[in-house]
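Values in this text are rule-based calculations from the coordinates and carry no lab data. Treat the numbers as computed from the prediction; the structure is a model and nothing was measured. Cβ atoms are built from the backbone, for glycine too; each structure is taken alone.
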Structure I
Amino acid sequence: VMLRKDDEKEKYIIGGSSTKNMVSTFDTERARDWQLFSHRLFHSFFESKITATKYHEPPVLNFYEGLATYYENISMKSLPESIKNRLNIFPDKKMADLFERYTYMRFKNSLTLSLAPLSEIQILSSPAKIEFLHYTQAPLLVKHLEDLAAEKTGKEDNIIRYIVDHKEDNTVTPDKLANKLLDKNGVDFIARYMSKDELLPLWNLSSIGEENKEVIQRLNIFEYDMYTWFYQENSLYIYDVLDTDKLLKLSHEADKEGLHFADTKTEASVKTMSPTVYNLLKEYMLRAKVCSVDVKANHAREDLLSNKSNVDKWNAFKNNFN
């Protein structure tokens, strides 16, 4: 293991791992470095146990990366309490942050980011979609499957135990694994969350109690991350900088006008999970109406955010709204 910090340039060195070696830049005062360190250790552990190449190829690859991201967060519980408290790096909190951005982006960019994991090969031409599937959606899928399996077995780490215990079985795939772990409920799980793109119902992961600015700060970081990926594919994909200005009032106006980003039950779940996410999505629906853009149409985001006429129209509406 090599740990190196570049104090002079303050830049990361891309890390990697194999069965015997791992290279990584590391700063013990950065929460993200602890997570990335754990992510690479998981890959090193996995490669030392499993030799099957299918985990490096779609449609199994997203599940493998989902496992690594799941454990990069879950493993944080093993850190000393002093580090967890100082860096605010708790497993439940980190998984909640993942679900927060997943839910927000899924409803905001529903046509673009409604992805079926078993159809991964169909989106290989879009690195941005792959990024979202691998490191946001897939770890939540793993968590949902792990939680359901734990309810049956009363044990932890059901997925990785099964994979390691059956490492010589080349027929093991994520869908077959789900069938084994969930028995009769496996078919339904596969149909809804693997073969199709139904929203993962991890509503117990909540950001309630946090200030709007904290949630928006996280989502702005993710908006920027997604922008850096999508802009390479589509120059009209604009970085949408979120803010709290008149947010609650605009959300209430959207409610008054009967504007919805999902069905009533799902919207209520989103509001309970994160009032800020709920309000941001409501504001987005209102923006679409003001600009006469159908949010279900292709390139709706581009029409709203990169069309100067629509940008001016929304800014004027927002500035004059009381």
Structure II
Amino acid sequence: MVRRARGSALLRRLRAGEAPRAVWNVVGGPATWRAGLLAAVRATRSAGRGVLVVVPDLRDVDAIAAHLAQELGEEVVRLVASDGPSVRARAHLRALTGLARVVVGTRSAAWAPVVDLGLVVCWDDGDDSLLEQRSPYPHAAQVLAMRAEPERAAVLLASPSRSVWAQHLVETGWAVSLRAERTRVRTLAPRVAAPDAEDLARSGPGGHARIPTPVWEAVRQGLTTGPVLVQTPRAGYVPHLACSRCRTPARCAACGGTLAMAASGPPTCGTCGTSADPWRCPECGGGGCARCGSGRSAPPRSWGGRSRRPR
């Protein structure tokens, strides 16, 4: 749901065959995006004009093409590299001859010929998949914006979060901003909790564990409604080690690189791969290593049976 005045004006101009330009911040998940896209495509098709939709990957193409074909009741062709030359050529010809007026594809589809192009749509223009990897490295969203000018086509850039380039288009007046009402944004916004030292202290000894008690509680609560994503800032099992006696960072004797530890085995240099077994602290002579943080492969072992989904 975007601000009603601008959203209604956009659809009204599309039905009149005009060429408005808008940047839409989508809130509410995939259902909101699909509903808004369908409304824009329907309005454009009611004016007899064609539509080109570019999305980052094949999964998006499959979902959007199937949804539009079912709801519009007309042919929607897809243009993706994985379909092979013959399938792509057939889709290209159907768009070129006007037999198909709605095209959905990945970044190369930005060049697709659409008869009387009335609307170009790009989903998530900040996705790197939309940037061509070969010179001159054109970005699909920018190609669509440039095509829209001479073809008098409308432009709709939609994404969950706005890219710098999209914001530039708004601030320069090239496109209008479509945002949800503030009350709806507050309703749909996720709750963010960042426990401080006092919160951890109230949790007792568990508040200072590698996975503090508030985290366990959040995971258990989340598992009652669905999967839980746990993100860690580092790769590996234990990416950094230090002397257990004086806390001096443990480094490789051969190259000075940081020592790390896998789930099993001795400490190993993360730079040259040399095994540090045995290892002696150059400062105090201690031979024990202590963990300094954990990587992404360590937490799953720590969950054990404590975070199983309640039955």
Structure (I, II) behind the derived value 146 of volume of the Cα convex hull per residue in Å³, for residues 90-273 alone: I
Value 1.2, calculated as distance in nm of label points 7 Å out along Cα→Cβ at positions 106 and 226 from one of I, II, is from structure I
3.2 is what came out when distance in nm of label points 7 Å out along Cα→Cβ at positions 58 and 154 was calculated for one structure; which of I, II is it? II
When I, II are compared on mean count of other Cβ atoms within 10 Å over residues 122-129, the highest value belongs to II
If helix-only ellipticity at 222 nm (-39500 (n - 2.57) for each DSSP H run of 4 or more, over all residues; to 500) is computed to be -17000, which of I, II is the source? I
Work out which structure the value 49 belongs to, where percent of Cα pairs over 33 Å apart was derived from one of I, II. II
State the single structure among I, II that was used to calculate Kirkwood radius over Cα pairs in Å, for residues 186-281 alone, giving 16.5. II
